[in-house]
Structure I
C-alpha cells in the first residue's frame, strides 16, 4: 500500500481531507498493529487522523483489524454475559471507583474482565487499587482464564491481549498526544461468545460516534461520559447511561441536571491504598455507595442478562445495597 497517497488524502485539513474506505482503514491499521509500517509514516498518519477525526467507516475498519488480532479468552462458566471494563486513565481529582463497581458485579455472580495499562502517568490507576485489594494483574491468557473461572474477576494488561495495541498506546509519550488506539481499546472484547462492554468517552461528539458504532455493529455496550475517562458513573452527577444491543439503543438513566443536591460520601484521598480501604468498607456496608454507581450497577445487571427487565434490575440492586448497610 502506498502510505504517502493515504497520508496526502487524510492530511489536507478539515475541509479538504478524504476519509479512507473501510477496507483501506483495515489494511492501514493492520499494518500498524503488525509492526509493518515505517515509523515516520505511522506517526504522520496517526497525527493526521487525530486532526481529521475518524469517520464511521474508518473506525469500523480499524476495529475489524483489532478484532482479528486480539487474543481470545474462554467464556466464563454460567449463563451471564461477562462485563468488560477498559481502564486506561486512572484518578486525577476524583477517586477511581472502577474496582468497586467490578466487585459489586462479582457479588451478583457476573464475571468481570478489566483490561488496561500498568503505567500510572501520575494518576491512581485501577491496577494499583486492585493490587491493594489482592487482585494482581494476569501475566498470560491462561492465568486470566483461571482467575475468571475461580474468582469471577481478572485484570489483564492490554499487552497480554493485543501487543500491537499496547505499542500504539505507548506512542503517546513520543507523539505528545493520544491516537486512535486510545479509542479502540474502549471498544474491544476478548470474548467471542458475547459480553457487555462498558464504554466511556470524554467528549460529546465521541458519545454520538460510539452510539452509532454499537448500533451499527449490533454489539452490546453501556455507553456514558466517563469520570476522568474511566467507565464508571460520576458519583456527584450521574451522566446519561445508554444501552446498545442488537442494533437498538435505550436511555436507561437520564443525566442529572441542576444544582448538586447532595455531596456523596467519598474517599478523602485518591491514592490506591486509601481508595482500596474505602472500597472494602463500602462493600461491608460501612460507607454509602453513591447513587449513580448503584444506577449503573442496575444497568449492568440488565445488560449482562441477570434479568430481562430493567425495573426488576433496579429493585434487585436496591435490595442488595440495603442488605449491605444492614
Structure II
C-alpha cells in the first residue's frame, strides 16, 4: 500500500458512514442488532444481486446488513459468502465529491475500481482490499439521505433489563476494530488519504492501536503489532492476511445482560481500557455471523445511560 506524508493527498470532508455485514439472510442477525442492541431500521430493500438493510443505533452509527438477492442478475455477494463465509464485507466512506476523491486516491497511489456514476443519488468507487489494508473501502457520494419503512418481520421488541423493570436502553455503535499487518501503511491510508483524525493511540503487550474519528459518530480503531517479533494475537488473527476486521464495539446498558456474551478476552478486544478486560464482554465472531461484537457499559462503565451520555 502507498504511504503519504502529512501534507500528501487527502479527501477533505470524508466521513466513515457505515460498516457492511454480509449474511445469508437479514434475519440471521436482526435479533442481535435490533432486540439485543436496539437498532432501528433506517433504509434498505431488494436490489440486483444483493439486498442492503441499514440498521441505525442510538448515536446514529449504522451497520448495513447485506444478503444475496436476484443472484441470477449479479452473484457477487453469493460468491463472497461461498468463499469467505458471513462476516464483514466493506467500510463505506461518504465523500463530498467522488471525482475529486478518485483524483486524490490516484495521487496517493491507489487506482479506484468499479467506478459507477450512473445514479446521481448514489455514485461510488472502491479501493481494492489488497491496496487498502485488507478491507474493501467504498467511496460514495450521496447528496440526499434516504429512508424506507422496515420489513414486516423486523423486530420491535427490546431485551429487558436484568431486573425486569423495562427494556434496556438502545446501544451506541462506537467503532470498528480493524487489525492490520502494516499499521504505518494503514494509518497513512485512513488518517492521510481518508482524512481521519487521530484521537488516541498507544500500545500494550506488543499490540499497538490508533483510534480515528471523522465528523460522524462512527470511529475506526487500527490495530497492529508494535514491533516485529514472535507470533502473537495480531499475527494469529490475521493468519497471513494483510488485514481483517476483528469486531465492532458498542456501549450499552447492562452489557452482561446481552444473551450469549462472555467476559472479553484480554488483548485486541480490550486495548486501551487500562484495567484489562474487566467490565467488557464479547460475542465471538462465530456467534454473530462472522463479525465479533465487543460490549461495555455507557461511558466505558458496566452501568446504565446515567453513567455516561448517550447521543
With helix-only ellipticity at 222 nm (-39500 (n - 2.57) for each DSSP H run of 4 or more, over all residues; to 500) derived as -3000, matching label from I, II = II
Computing distance in nm of label points 7 Å out along Cα→Cβ at positions 16 and 200 gives 4.0 for which of I, II?
-> I
Origin of the derived value 5.0 (distance in nm of label points 7 Å out along Cα→Cβ at positions 40 and 264; candidates I, II) | I
For 33, 27, 12 (semi-axes √(5λ) of the Cα gyration tensor in Å, for residues 112-207 alone, calculated) the corresponding structure among I, II | II
With distance in nm of label points 7 Å out along Cα→Cβ at positions 32 and 256 derived from the coordinates and found to be 2.3, which of I, II does the value describe?
-> II
With semi-axes √(5λ) of the Cα gyration tensor in Å, for residues 144-287 alone derived as 26, 22, 19, matching label from I, II | I
Using distance in nm of label points 7 Å out along Cα→Cβ at positions 88 and 120, single out the structure from I, II with the greatest value.
-> II
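None of the figures in this text is laboratory data; all of them are computed from the coordinates on show. This is a predicted model, so every value here is computed, not measured. Cβ atoms are built from the backbone, for glycine too; each structure is taken alone.
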